[in-house]
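In what follows, structures are represented as structure tokens.
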Structure I
Amino acid sequence: MSAQTATELSDLLLKQWNRDPANLLQILIALQRDLNHIPNEAIRYLASELSLPQSVVEGVIGFYTFLHRQPRGHYDLLFSDNITDQMQGSRDRAQQLATALNVDLGATSEDLGLSLGYTSCIGMPDQGPAALINGKTLTRLSKERMDQIADLIKQQTPVDQWPEEFFTVEDNIRRRDILLDTVLDKGAALTSYLSQGPDKLLDEIERSGLRGRGGAGFKTALKWRFCREAKGEDPVVVCNADEGEPGTFKDRVLLQSYADRLIEGMTLCAAIIGASQGFIYLRGEYRYLLEPLQQELQKRRDSGLLGSTIQGHASLDFDIEIHLGAGAYICGEESALIESLEGKRGIPRIRPPFPVTQGYLGRPTVVNNVETFIAAAMIADNGADWFRSRGTSESTGTKLLSISGDCARPGIYEYPFGTSIQTILDDCDATNTQAVQVAGPAGMTLPASEFNRVIAFDDVPTGGSFMVFDHSRNMLEAVQNFADFFVHESCGFCTPCRVGTSLLKKRLEKVIAGHATGMDLEKMIEIGHLMKTSSHCGLGTTAANPILDTIEKFPLLYDERLKTTSFEPAFDLNKALDEAREITGRTDPGAYVEGGGV
């Protein structure tokens, strides 16, 4: 692609995105899609036209996994590499393709135009092994399907001509409750708003006890009220659809089959807080949903339920645009997401101020996830008592769980809060279960002795991930996968997280190799607690959880691999000098270092 063409394309994209620096990331994503990388010519041109230092543009590109300054292959294939993907054979499938095409994993084959590698969980553990090909989702990658894909690549068949069944993404809803089973007519929540008014409806949402479904559990009505009462003009509504926690895929199903309810919930929030602008921040791994969601937005506009004068009321003026992520787990954190929405690197902000007072471009901003907005819309139509008919006093309503791993029936399950872990395991046909990882790597590891605990904000909170491991699994492989994930996804902003994740990974590798000592375990616990108390954001404060949990609850995993309970040097200086002694022929005491372990 010539430099002139890259510049021309950059100019077209600048016009499409209003030459607004806040849209830099969206422009870069489009360039990556069309050119397979972002050329230097485009970087210089964008920096000049947007009045940004070139280093800023380069910094944004370097931050996001799916943006590249060097060309990727015409076929850019990334296998999902979460532990549950590995359990389904993802690495075997990747190696099968690499062997069939004579391509090294992590490399680009110029003759085939193929880039082949791994990426973090892409939200398909219920139908894996799975992968991304040029941003499109491939599911159920059997050995036979991989042979077909190898042939298609050898024949240079364009991806849009591959069999449609390769790209099928199923909902796999296994259990429904009031959220998924109750019908919501188009515009019903807005009709309730118009009949009751914002104050009464906000009170109803507050009485329902709805709390954020992303895991933190902040009271939804309180967040909306704070934003409504904040000083500042033009509040903003943001849907966090950056479902990046490994093992989580319930928002994927809601976006695919319940998008109208999401848009209704966002519009309801906008009416209550007085917003006219909204965003859906869609994770880059869900790019296959971009066009269907845009079509759903247009249907709402055509029906008078989105845009200006909604349902004929001039005071209701609200529209939504979709922004894509580009492969950064940290952007699931709300302030990092807002930074990304503004076209920047997704570095979490120092708080206060909180987004409800100073969020997107300094404006009051509500950020909720997909499930929360849908629940709010349903409450507006059905009332607080309907919602409170499920759950507990502190954890009202239901929760969607994304269940994967060692169970016969992976998929989406909706349960009332207060449901026990054992009940969930029975329903998904999990047997001989050794452990459950709830809320993803950032959550908690539960042994069989804790399966009587319940899903609830005051017991086992979760954003939705529920990974099952039976006794055939080596749990340290899961812990290692999680440790690798956090090292890769740390934004690098603060020292406790940036350094701590790497130190924990190295100590864990020492355990697995059989060279660790009791002191190493003590150091891992010390580092983990330091990260919990001093990291800048939730990634750092939770990254040590899998290691700390398994040391405490599965001590034999570690004890059986300890070389000694006393200190063992990590580096043997005397051994390192063996070659030098052999070359010089020295065997005298002076050729040895006393206490040569360090």
Structure II
Amino acid sequence: MRTYLLYFFIFSIITISSSSQSNSIYPQNYFRNPLNIPIQLSANFGELRSNHFHMGLDMRTMGKENLPLYAPADGYISRAKIGQNGFGRAIYISHPNGYTTLYAHLNRFYDALENFIHQKQYDDESWEQDVTFTSTMFLVQKGQFIAYTGSTGASEAPHLHFEIRDTKTDKNINPLLFGFDITDKIPPVIYGLYWYDRRYSTYQSNPATIVLSGKKGEYTSGSNTVKVSSPLISLGIRAEDKSSNSPFLFGIYRAELWLDDSLINAFTLNNISYKDTRYSNACIDYSKWKTSGIYIQHLSFLPGNFLSIFDNVGSNGVIILTDTLPHNINIAVSDAYGNTSNVNVKMQFDGSLQLPYSYPQNAKMLLPDQENNVTGNNVEIRFSKFAFYDVVPFLWYEQNNFGINKASAFITLYNPTVPVHDNFSISIKTTFALNDTLRERTVMQLVSGNTKSTVKGDWKGDWMTARFNRFGTVQLLIDTVPPVIQISGWKDGQKFSGATKTLRLLCKDDVDDVTDFRAELDGKWLLFEQKGNIFTYRFDEHCMAGNHQLNVMVKDIAGNTTQKTFSFVK
């Protein structure tokens, strides 16, 4: 198996990346600042996040909500979206120059759009909306007020998330390439350099630290030659960017790797689509990030990384040092304004230092760029050809655990510190008889670190099938406990004064989030918005003065339902 892996990686070395970074010139000063305060960033494009790159700019709003937001150029509102996660409330504007701008985490749209969406929510009896518009419905001019900023969706503090996309391809472009007035004269900071033994999978080879010294854009290993124990290595770097007008740290824009004056790999974080952003997990030492929170970015591309950010340089960045001579390694790390930090080290292979890794004898080697299947006594798993970025020495364990509310064996799927790119299919055999009514209340739950994912899978005979995109422990569970509905900040039967503007409810479940929520005021659907487990109604024209009865129904993933009725006077 070791010989096969060596050939596998040598083959990947000579594979030429089919993608190259475009040198397109983006329009300068076409878009104005969408806020009426100077731009100060809290996050930039390409910054590394959990399972994705940050795909725009986060603009600070002085810690406040409800700052006015303005159209940065002429165009029309082509889409408006409302949801509890992700962008929260968002507006998309299509512009005649071929770009679309996006504004997320908003509190309220401008009146014409807000009133249209509000009516559609009641017509559809759905708070969540994703509406597209024709080019004549909501025209906007440069500088026109379009919304108020906020902190809706997956936002932890008030700010504006701003994106620029190519309208035709829907790929996100780094907004800092469009000439916004943001001063930056500081080069990226290099915190660490590491090497990996690429005779083995990066999920098996731990990073070895290369000690650096230096600052202000110039770093070196000094006069010492770095000796490595493998003739086949790759490098990883820990770096962040700084801006002249912000205390925050940001992601880098571009990195180049040079071996003896030859460019052997480079990437530029630009022109990325949302469907590909999960490939960020292939661009980092995922295991290191999961265990320590540290981002080490690979200066090579793994065999299962199909993200189109790499230069076409004829190499994947894996370094061959079989001649045992010292070699010059140069790394250039840049931000979007061209500020660059350089790392210069000498490296040499020393065969006397070799310490071979070993793979568990019972591991099943799952390979990138091909379908992989695993079959056990109580579990069957099917992975797509895109599932893995590198070779995974997969192990799984099946343990009988048929206690209260358990409906299958307890399955351990390898290690949560190894990423899976897309959804894999897992089938688990139940202990229930075919006619057992508890099957109707059985769910599959996967626990990965602090994250729980619960799915109402599909039955076929004695097997339930569901889909997940991470490793962890998984089991069939019986859920017969209905969700809970609790009043938050008011009392049943309360008489509301004119100053009170909201009703809040806390709706939660013991297994996972509630999946269905419906509220009716005096028998008619009522608009509640959701953030986490909190559901909020903001008094509108559908609640007139007088006595009212509020009926609420919630349902969990297993199908358990709770209904409650409250009364109040407005």
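Every number here is computed from the coordinates shown, using simple stated rules; none is lab data. Since we're looking at a predicted model, the values are computed, not measured. Cβ atoms are built from the backbone, for glycine too; each structure is taken alone.
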Quiz item: If mean count of other Cβ atoms within 10 Å over residues 267-274 is computed to be 20.5, which of I, II is the source?
Solution: II
Quiz item: Thinking of I, II, which structure, once Rg and Dmax of the Cα atoms in Å is computed, gives back 27.1, 88?
Solution: II
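Figure out for me which of the structures I, II the number 1.7 belongs to, where distance in nm of label points 7 Å out along Cα→Cβ at positions 283 and 299 was derived from the coordinates. Don't jump to the answer; show the numbers that get you there.
Details: I: 2.4; II: 1.7.
Only one of I, II returns 1.7 for distance in nm of label points 7 Å out along Cα→Cβ at positions 283 and 299, namely II.
One of I, II was used to compute helix-only ellipticity at 222 nm (-39500 (n - 2.57) for each DSSP H run of 4 or more, over all residues; to 500), and the answer was -2000. Which one was it? Please report the intermediate quantities before stating the final value.
Details: I: -12500; II: -2000.
So the calculation was done on II.
Given 0.40 as the derived value for FRET efficiency 1/(1 + (r/R0)^6) of positions 43 and 315 (r between Cβ atoms, R0 = 41 Å, to 0.05), which of the supplied structures I, II does it correspond to?
Numbers: I: 0.40; II: 0.80.
Corresponding structure: I.
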Quiz prompt | Among I, II, which structure scores highest (criterion: distance in nm of label points 7 Å out along Cα→Cβ at positions 27 and 411) | solution = II
